[in-house]
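Laboratory data are not the source of any read-out in this text; all were calculated from the coordinates shown. These numbers come from a predicted model, not from an experiment. Cβ atoms are built from the backbone, for glycine too; each structure is taken alone.
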Structure P
Amino acid sequence: MNKNIINFIVTIILGFILSLFLPWWSVMVAALITSITIPLKKIAVFFVPFLAILVFWAVYCFILSNANDFTLAKRIAQLLQIGGNPYLLILVTGIIGGLAAGFSAIFGKQIITFNKN
């Protein structure tokens, strides 16, 4: 398999496992670990973990919100002034998690680069 696909899958799995025991920043740890163990090149270092955690958080938020008919998501969307749209809130949540994971993966890549010198 391609390294990008392997990194994508391992990041989601590790992010899910770590999120059972750690707070929200566990996705950053997952992206850091996968970027060190499965190194990627160029822009894929950011975008593969970004997309992996975006998908993970969006699906996880959708499953949790669907269980209560998006009641809490609608209220939070109103508080954040995004029109009370729970789907937009789920997308924003995924993007925030993806950004955190992407920057963490870049940091992991920099650790590998620093150790080589």
Structure Q
Amino acid sequence: MNNKAAIGLRGEELATAYLRDNGYMICHRNWRNGRYEIDIVATKYGITHIVEVRTRRAGALVSPEMSINSNKATSLRRAAAAYLAQTRTQGDVAFDLIAVDIFPDNSSDVRFIENVIEFGW
């Protein structure tokens, strides 16, 4: 699996499966509004989870967890605010990360990290 888009799609599929297997209901995948995008919106126990999926080939110079910089965090906050306003979502919101490593044999490692970014409303 060499194509960057194919690796990203594989990561999102693995992330969606992980969330479903762990009791989350998937509300949206690849939600877009103008220049804003959210990879996955899911709910569990009445909490809306805004989930960023970061996928890398195993052994990449930067891990998926380390690939979220302050500019990306700001963009994700704005996307979340647009989503919440457009869908009129109420209640608690969590901003989570699913980090995926894809190995040369096409196996994978999926890690779920809750509350990676504070919204700072």
Structure R
Amino acid sequence: MEPKPHSPTTLQAGEAAEALACRYLEQQGLVLIEHNYRCRSGEVDLIMRDGDCLVFVEVRSRHNSRYGTPAETVTRTKQRRLCRAASHYLLTHRCNTPCRFDVIAILQQQKLEWIRDAFQAG
């Protein structure tokens, strides 16, 4: 009997989902500015440029939707944290450009959904 392959850790699965999301968005014409921007207020998975717009991207991945879809896991609390981290980025980088918040929802590392302008700051 062959040994069972090891399942990826949560961290590895998250990194794989972020890499998949980044490749997908780059194929759509977006340009990566920063990956895993962290500050005291929170973290932004991907910061990308879409034309003249700065895009803060939250990547969510799930193996199944038994407890909700990946997109449904971006709660109001998570949105507020993302907005605070984005504000910090804008202040520290002295950016005065249009922005939006997108969500990439990945189910079973196969089905990818891009939700543009998923929520508003404030």
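For the read-out distance in nm of label points 7 Å out along Cα→Cβ at positions 23 and 47, a value of 2.5 was computed from one structure; give its label from P, Q, R. If you can, show how the numbers build up before the last one.
Details: P: 3.2; Q: 1.1; R: 2.5.
Corresponding structure: R.
Suppose you compute log10 I(q)/I(0) by the Debye sum over Cα atoms at q = 0.18, 0.32, 0.33, 0.34 Å⁻¹, for residues 31-70 alone for every structure in P, Q, R: which one lands on -0.62, -0.99, -1.02, -1.06? Working shown, then result.
Values: P: -0.57, -1.00, -1.03, -1.05; Q: -0.69, -1.03, -1.05, -1.08; R: -0.62, -0.99, -1.02, -1.06.
Comparing all candidates, it corresponds to R.
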